[in-house]
Every structure is written in structure tokens, then in C-alpha cells.
Structure P
Amino acid sequence: MQFDVIVVGGSYAGMAAALQVARARRRIMVIDAGLRRNRFARHSHGFLSRDGHEPERIAAEAREQLLAYPNVAWTEGRAESAEQVDGGFRIATEAGESFEGRRLVLALGVVDRLPDVPGLAERWGRSVFHCPYCHGYELGGGPLGVLATGPAAMHQALLIPEWGPTTLFTNGAFSPGDEELAQLAARGVSVEAVPVDGIAGHADVHLADSRTIALAGLFTVSTTRPASPLAEELGCAHEEGPLGPFIRTDAMKQTSIPGAFACGDVARATGTVSLAVGDGALTGAAVHRSLLLG
């Protein structure tokens, strides 16, 4: 059976795209590996009407609503390969299944690469974060930190004081110049140049000189990569963003490969749940339009 649209990735962007196409009564296949980027977080914030809800609850409700449409099929598993065929695209899964669709939506998501600091990965999404808009309010105005991974730490360090007194841990990854030090001082940011040995407790930063700085929360800039190589296999053009590569799309979310669209974190320089849902909704409408008008 050939589907009108295959969506690879059943998280927020993928489901939002599929929903628009489903409501146009088109046949859709969603292929999902079940690895949402925010699966490590206890709560999701900043998404209107779902502020403070558990991420898995939001995703489960969205899937239930999507699968209420009889023209939507769902396959759990990883999409292993993608190729162009006459009339569209063929996707093969790790389970050996193969599906064909006239249009393809790549909602692949991204993988975060974290600083190699002992104890940090275990606290990712719990007391170590990347987005203050998503998690800053809940830290109650307590002492906060920014762990540098490069020059992007400067932007974070100037932003984070909105949510609490802030210390920038340069950790050998970033050395602010005189002008930058003046900017940090104007925002009340302390700069700590002693290397970080590890993170313990809730968010206690252990330094190489045996000091420990207890924090309400720690922020860092992760670098990202697409969670799947499918876009690269198809030959989709990419752009290099401040955090890592992402799929290049036009204003209507079509990639450099005609008929293949991309949305969500894999097609943006940065993202949140709200942005992913909006991105997916735009993509779904654009995909349906392309089925009608070419």
C-alpha cells in the first residue's frame, strides 16, 4: 500500500505534521523509534495549555488523538534507510518492513552531546538544563550556574541572571575578554576559572581546588546532531548552526529534495516543544498543499 505521506519521527513535530494531513483525509504512516529528546525531563514548561505537564503525558495524549483518525497508521521502530522511487519515497525499518509514500516528512529529532564532566549526564533534564525558558522559573530564584562549552556560554551567562544569581564556570572551554568580563560584571555574573571536576548531589559543582559550589540548577549549551542519517542518505542539504548541523528547508519546510519536508529540532537551529508543534503544523499544511498543487 502506498501512503500519501510517510512521517519519520513520532514526537511533537512529527505528530503535529501528521495531524494536519490526517484532517485532510489523506493516508499517513508514522514511523517512530520512541526516543523523544526531552524524555529526561520530569516536566515540560512553556507550552500553552500544557505548562507543567509530564512530557510523556503530552506525547501519549497527542498520539491517542492522532490515532483516532482511521487514515493514520503507526509503526514502532527505527527507520533504517530512505530512498527516492518512482512516485515518491521508500522507507525501510530495522524490522525489515518497507513503506512507500508520495511525500516524506523528516521529523528525526536530534541527539544532545554533553560536556564530558562526571555526574552531568545523569542530571540532564533534572537539575542540569539547556533552556531557562523551559526550566528557569521552577528553580525559585536560587543560585545558578553556566558550564561553558564554548563562546555560546557568553549568551547563556548574560541571560540566566533573570532567574537567579549566576556563576559562569569557564572550565577551559571559554575565556572571556575584557569587554565580555565587563558585560558579565554588569549583569552580576561571577566568573569561576578553576576547572570543574564533577557534579554531585542536586547540582553541586566540585572544583579542582576542592571547593564545592551548591546550585539550584546548572545550565550548559549542548551540541546536537541529527538522531538519524536518513536526510543525509537522501542528499538533503544541511546548514551549520550554533549548536550543530540542521536540515535546510525553504519557507514551506521543503528540503532540497523535492517532496521531502523536514520539521522540528532537526530542521531548526534551536527548538522547544512549542516551536516543534508549530513547525510541524506548518509542515503538515505545506505537505498537503504540495499533494494538491505539486
Structure Q
Amino acid sequence: MITDKETNKLGLSPLLEKRYPLFFQNFKKALDENGIEPAYLPKTKDVWCVDFMPVQISESEFVQFKFDPKYLKPKKYHKTISDPSLICAQLDLSPSVTDIIADGGNVTRTKNKVIMTTRVMEENPTYTVRHLTDKITELFGIDQLILIPTQPDDFTGHSDGMVRFLDENTLLVNDYSKEPDQEFVRSLHAALHNTGLEVLELPTSIFDNQRTDDATGDYINYLHMEGVVFLPTFNRKEDDQVIKQFEELFNGTSIVPVASNQLSKDGGILNYISWNIKK
């Protein structure tokens, strides 16, 4: 698979500037200073591009999941559902299409491994676990699909707000020591332990938020592109600690803080809004 650190092109929704002007101003400045000129995806109905856009397998291959998540079933959300086929047609992109229901935000990837939460099982009840994992593994051309428990009260059930690959052998995971549901924490740690990967914890202050759909403090939802990591910051005491930790972890990569409070209040941060690919 194409990994985040290989990507050099960024797609964003044109709605981002209108809905989150303060955030957009900060983000666009950071992009400009790092020589990244985003493309604006046509016909988007929401800003969370990673969810509905296809997943890149190679420079010429993409996989399009069926974008029909259960969290958007209530009628009030119907107007926010983008049609990826219309967007891809405008981009002259012809991805392989599967009937599997999943979001790109639930695809945390490295070259030969992908991590998804068990939400993908809930979204596809007609599949057995074995059949679904085998099919996704085949679609991605990977060696291993790792399933982890869904974080309690997480609206979307995505993995990219929980864990990220630092490299082929190392995972970054949120510090869940303050999570009220310690059974979830034990299950998560067991699932990660069984991968055989090294696991490094990142500070998080998401448990200070009054609402469970507030992503403020979720530093792990950074945007990683070729030579640069755009790191969300929140004007919280953990900011400086996390910036320093990222500078040590991502040696040789520019760490660019981006004030993200306006965006995070609505449950998503930098990886959520980004469709970053390699061209």
C-alpha cells in the first residue's frame, strides 16, 4: 500500500474554508510554508474527505468502499453524505469498487498491514469475520488486517483517532489510562500486543472534554505527508510535550503545529479532512 509518508498530493473539501475559517487560515498558511498546494475536491457535501474518498493501493490503483456508515443513517445527516462516484468522475479516477461498507478513517495503514476497528464488522453483518478479513486483505494486497475494539462512545468508530503507524514495526497509540471503560483498554492492549509490534503511547487530553464527540486533545490524528507532519495543537498544556515527542519520533521530518480547536470541536482533526495521495 501507499503509506502516508509517501504522499505528495493533498485533496480538501472547498467547504473547509467556509465552515472553519479560523482553522483554515492557520492550516493554509502551514501548507503554503511547506510548498503544498491543495486540490479542492468537487461535489463534496462535508469536509471529512478521508472517509468517503477511495484508499490508494499503488500510484495507479485505488479501492472505493461503499460509503454508507450507520452513524449517518439519521435523516438529519443525509444532506452531508458525499457521493464518491461523482467526485471520482470529476477527477477522472476509476477506483475498484467493493460492496464492503467502510470509511477511510477506519483504515490505518503501513506497507503490508492495516488496522481497523471492529466497527467494520458491525457495518457488514452479512460477512463472517473470516470472509470479511480475507476480502479486505485481498483488496489491499496486504499481509495482515489487524482488528481492534472500537473506542467507547466514538461516533464514527474510526481507528485513525486511536492508533497510527510510526513505521513498519512501531505503533503510536493514545494513552487510555483515563478511559472510564477499562475493559475496552484491556482488550485494546491485548489486540495490540498480539501484533508483535512495538507500541508507544502518546499523551492525549480527550478525556478532559465535556462531550464524547469533541476530538480536542487527540494529537494522534495528525497529517503525515512526504517530509512533513502537520500536528494538531489545542492550546493545552500537552502541546509542547507532544511537539517535542514528535520531533524525536519523526527524526528528519518537519513537525508543523497547526492550531485546530475550531475543527476538533466537531469531532475531527487533520487526518479526517485530508485525502493525501501519491502521484
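Taken together, the values in this text are just the output of simple stated rules run on the coordinates, not laboratory data. Please read all numbers here as calculations on a predicted model, not as lab measurements. Cβ atoms are built from the backbone, for glycine too; each structure is taken alone.
Here are the numbers for the structure shown:
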item: Structure from which 1.04 was derived, Rg/Rh (Cα atoms, Kirkwood Rh), options P, Q; result: P
item: Distance in nm of label points 7 Å out along Cα→Cβ at positions 253 and 269 - highest-scoring structure of P, Q; result: P
item: Distance in nm of label points 7 Å out along Cα→Cβ at positions 197 and 213 derived as 2.9 - corresponding label from P, Q; result: Q
